[in-house]
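There are structures below to look over.
Only the coordinates and a few stated rules stand behind these numbers; no lab work does. Because the structure is predicted, anything quoted here is derived from the model rather than measured.
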Structure P
Amino acid sequence: MADATAETARLMKVAEAIIREMDRQGVAEAIADLDFDVMELARVVLRAADGDVIPFRRPLD
């Protein structure tokens, strides 16, 4: 249970940092209007920080 709590706390800290930075840059409201999923971005950030390879796919032309 402690591991799940620690992971949730870590995820929330990253999500809050992302929101603060978006707010600092003045884009938080615009991104919120686009239904941006900050939690998904936070999960990807944590995966990258843990050393996982994050694939970026180029859109097909």
Structure Q
Amino acid sequence: MKFGQAVKSGQKLRLTAWLEDIQDLRGTCKTQVKFQIDIEGERKPALSGVATFLYYFEN
């Protein structure tokens, strides 16, 4: 994660997320979701990063 700038009290935020990658790892699903939190009226995001999730499936 990368913190771009501080969020001040009362500012409006928007979270945007999208699926970056998905892989089948022999019974486990690995996904990577990129996300960004923007502050209304600011050029730099407050936070951006990649979240990795592992999903295990039972037969």
Structure R
Amino acid sequence: MNVTIEDSCIGCGACESICDAVFHVEDKAEVNSSNIAGNEDCVKEAAGACPVSAIIVG
């Protein structure tokens, strides 16, 4: 699974609150790629919850 954050990210923190093993937010969300394996369900949930659809899961 490949996860990227688009420039439209507003840093709201929703993704981190849903899946803090993978996402970290300061000014903009960042992805800890080494933790994606085993956390695919919460990554997808976080992507769906993003208010600006900035999380791209491929």
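One of P, Q, R was used to calculate relative contact order in percent (Cα under 8 Å, 6 or more apart), giving 46; which? That value comes from structure R. Taking Cα Rg over 2.2 N^0.38 Å as the criterion, the top structure among P, Q, R is Q, with the largest value.
Of the structures labelled P, Q, R, one was used to calculate helix-only ellipticity at 222 nm (-39500 (n - 2.57) for each DSSP H run of 4 or more, over all residues; to 500), giving -22000. Name it.
On the way: P: -22000; Q: 0; R: -6500.
Source structure: P.
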